[in-house]
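J.: Read through the structures below before going on.
Rule-based calculations on the coordinates, nothing more; no lab input. These numbers come from a predicted model, not from an experiment. Cβ atoms are built from the backbone, for glycine too; each structure is taken alone.
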Structure P
Amino acid sequence: MQLSKSLYTRGLQCVKSLWLKKYNKDILTPAKESAQTMFKTGNEVGDLACQLFPNGKKVAFELGFEGMKELTKTLLNDHIVNIYEASFNFEKIFVAIDILHLNNDGSIDIYEVKSSTDVKDVYLHDASIQYYVLKNLGYEIKSVNIIHINNQYVREETLEIEKLFSIVNVTSEVLELQHNIPSYLKDFERVLSNKDNEPNTDIGFHCNHPYECDAKAYCWGHIPSYSVFNISRLRADQKFLMYQDGIIDFKDIEDISSFSTAQQVQIKSEIEQKEIINKDAVQEFLDGLKYPIYHLDFETFQQAIPKWKGLRPFLQIPFQYSLHIQHENDEIRHLDFLAKEGLDPRYELAKSLIKDIPKDVTVLAYNMGFEKGVIRKLAEQFSEFSEHLLSIHDNIQDLMTVFASKDYYTPAMKGSYSIKKVFPALVPEMAQAYKELDGIQNGGDAMQTFAILDTIEDKNEVKRLREALLAYCHLDTLAMVKILEKLKESVK
């Protein structure tokens, strides 16, 4: 039984997941590009955190487990104060410590670096297995710490890493977890000793917490793609109670009275396979709109390590918008903005936005909380634009409202009120529109593409990707125009 930190925490989440990782990993879902981006961000954050403990030596993964352990031993014997990825092994448990600090008295401080903005329970388990290994090897451990991003830090002209990071002493929490570790390891050993028989672990809350498991598609193979697990705004524990009672398909539900009104609409629509429209509610929404209507959609990206003045870590940075202007006679005009890659896009975007949207018009967004949040931050950052921006902010209405409330619902929405479900449900002739786009087919694609655009040397490729970004954002606001048209038709 050879375990690493990640395998240990995987086993804590689900022993079946651990077994599959060891003996049947071909069934695991490959990491999404977004996960790979997060991994890259984690490495960047980890490297930067090492600067808090300068003049250290790094133990390279290329050395392999044995080489890493031997180099760590040599560095400790040489009294190197700071060691990055210091590596140890105890009873087939291998750990690499992000930052090991050697004190004058020979004791050790452990620092685990995370690119999140707080200390999660899984991090404590991660740190606890490191403590367990070193303690059993005879080292005196003075403290165990989690280093994470301080999301309240606002960058000035230069990056101040001592303010960017928060260091939290979790020694007491780690000590409390120590007495459970031997029983966990014994359980893992029992499961892994049986290579031929997969553990009989049923699906449950653990499939998504603390992370969505990469074995989920395999373990959930007996659940239909659309089931009671897709009931909108129903708590996870209620869904699993239904599952344990043998209620999986909508047709298995005998009494819908305990569900909310919106959930009852979804269930009834699915069982009867019919569209349900509250025409009075839809008409009330439409009556609140004044033409011309400015359909607005932003695309944003984030930086764990803020590059520009005035940014906080993980702030949504708008780099693009699309604007479809719809007049009462259905005349449509389109405007857009896409920032220059590699530069802080916020000022130019804000200046363009107030040029394109007057102060006193109806602005329509889909899930307006996002657009409003972006505009508020721009108004805070650029006082010269704040009055106009806040006027736009105050005039935003939400196209999602009638779908979130289930005042307009069709079975094709599959319980979702996201624009990616509502658009093809209402406008089936454009059901493939997003899939037909060149490479950028969702917000995650757009975010990741713009974030790396300045690193691409091929100018033709940059041009192609910029055109793809414009096409994607254009479709988002065109979809809003088409959805609004369908709403108007539904009340005629």
Structure Q
Amino acid sequence: MAKRISVARIDEIQRLLALGHKDRFIARSLKCRRSKVAEVRLAGAGTSASAFVSAVDSSPLWTERVDWAAVLKDIGDGFELKRIWEEKAMDSTSYPNFWKQLNRRYPHLLKATVTLRDFEPGTHCEVDYAGDKIEWLDRNGVVHDAHVFLGILCFSQLIFATASPDEKSLNWLSAHQKMYAFFGGVPSVTVCDCLKTGVAKVHRYDPDLNPAYAELAAHYETAVVPARPRHPKDKALVENAVRLVMRLFRFMYRGHRFLTLAEVNQALLQVVDRINSRPHTRFKISRRQRWEAQEKGRLKSLPAAPFEPIEWKTAKVHPDSTIGIESATYSVPHRYRGNYVRVKLTPNHVEIYLGNERLAMHARDKNRQGARVILNEHLPPNSQAYREGTPQMILSQARFVHVDLQKLIDELFQADTLGHLRRAQGLVRKSYLELQALGRPVASPIIAEAIGRMREYNRVRVGFFSETISSLKRQHFHKGEDREISRLPHNPMLRNTPAAVDTGSIISPQA
């Protein structure tokens, strides 16, 4: 194949030939083959350079063996160009030659319109999750997936990466916090993908952000601009960063087994540091050097107060004036029963909203063991009277029954009033029934002994209390009685008695 030669080079060859230089000297000076110099000399001084280029730029012979119509059809069907070359022309030429010849014949196929994006320092960053997950093994032998979050500053192309157990809202917000801290500031615009934790409603011109994500953007004073759905070129830099980081990570830690999520993050930090420290092919300096020299000082300062990651949920106010969130119960003013409310969860508080009005705020229960966080002023009047009066009333009734019962119920209320309220009611009711049935002189010692047995066996239960009282009553009323059963010696209805054995004593049915 004749190598393509520029017009300027041909003009220079013709000038040197006119000066009388030899072909060898011209080829050595211009770093080209002597055959090219000879071709120009044989073409003659009157031949134009553009005509000469067209004359020597002929297609190679291997192109005649390629079915270019079939190649065009495969390209139109969306097949990869390299796979087409392997099938159609791998035996004839190399892949670069095939690509160049295709580009020369059909330039409209490979030359798409490209818009270069110019970024000012400190203006844009792009974020996204990597499609590939990183596996790690816990101490119980269970395999978990680590989801990799990446961010990149668009001017210096400084890369940040961190891993989390999932892609839920709290981890999404926490990853942004770590990213801004890593960058040493906040860019004016943050470009994200259209995932649910970031964008609640997708719209090309007016998208609705997730409320928690919108609050993070307001706290850091950055504008969140979601990319268009199915348009990865809107965030091409972070897409390329995902490819760079994951490809180097797989290579550096091939065959390595991670045992903790912290170990995965430490490995990601080493990978990112290696990429940020090596010279960029276009900048000729490293990403970190470009960030320190030109972009770090142009970023917005980090807020003085740290952002508290929040989460929003929807709940319905039950008839008992409470909502259930994360296995805990929180009270709401009773006039809002039956309404759906929005619940804002911060690390330390639970805030309940109806529209833009905050109805209640409680300390957040983190134990997730069914705690009831209730304010009396949120309940209707009858419920307030019940909650405030019932324990005192039960203690007063227990004191009337027996002092030991009053002490036992007081200890139960000191541990958990609501948890032992029904049990205390059962103990008092059973004791009252015994007082009415037996009278105080008889029932009082039985009740005291039953309470002692409950303490002895550590079984403060209404059922055990009832069984113990029944047993003590039987012992009390049958004390000293002879329990031997006396039978008549000649009962004809008993087996193995002389009367039953004597057949003559039995009247025949025929009689």
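J.: P(r) over Cα pairs in 10 Å bins from 0, in percent, for residues 105-248 alone computed as 9, 25, 25, 25, 13, 3, 0: which structure among P, Q?
T.: Values: P: 9, 25, 25, 25, 13, 3, 0; Q: 11, 38, 33, 13, 4, 1, 0.
For P(r) over Cα pairs in 10 Å bins from 0, in percent, for residues 105-248 alone, the value 9, 25, 25, 25, 13, 3, 0 is produced by structure P.
J.: Ranked by relative contact order in percent (Cα under 8 Å, 6 or more apart), which of P, Q sits at the highest value?
T.: P
J.: Of structures P, Q, which gives 1.15 when Cα Rg over 2.2 N^0.38 Å is computed from the coordinates?
T.: Answer for the origin of the read-out: P.
J.: Another question, then. Using distance in nm of label points 7 Å out along Cα→Cβ at positions 265 and 425 as the calculated read-out, with 0.9 as its value, let me know the right label among P, Q. Before the final figure, lay out the partial values.
T.: Values: P: 0.9; Q: 4.9.
Answer by label: P.
J.: Now a separate question. Suppose you compute Rg and Dmax of the Cα atoms in Å, for residues 41-184 alone for every structure in P, Q: which one lands on 25.7, 85?
T.: On the way: P: 15.2, 51; Q: 25.7, 85.
Clearly, the read-out refers to Q.
J.: While we're on this one: Ranked on distance in nm of label points 7 Å out along Cα→Cβ at positions 225 and 449, which label among P, Q comes first with the largest value?
T.: Values: P: 2.4; Q: 8.8.
Structure Q gives the largest value of distance in nm of label points 7 Å out along Cα→Cβ at positions 225 and 449 among P, Q.
J.: Could I ask something else about it? Comparing structures P, Q by volume of the Cα convex hull per residue in Å³, for residues 257-408 alone, which one has the largest value?
T.: Details: P: 157; Q: 237.
Evaluating volume of the Cα convex hull per residue in Å³, for residues 257-408 alone on every structure, the highest lands on Q.
J.: Moving on to the next point. Supply the structure label, taken from P, Q, corresponding to mean count of other Cβ atoms within 10 Å over residues 25-32 with the calculated value 14.6.
T.: Q
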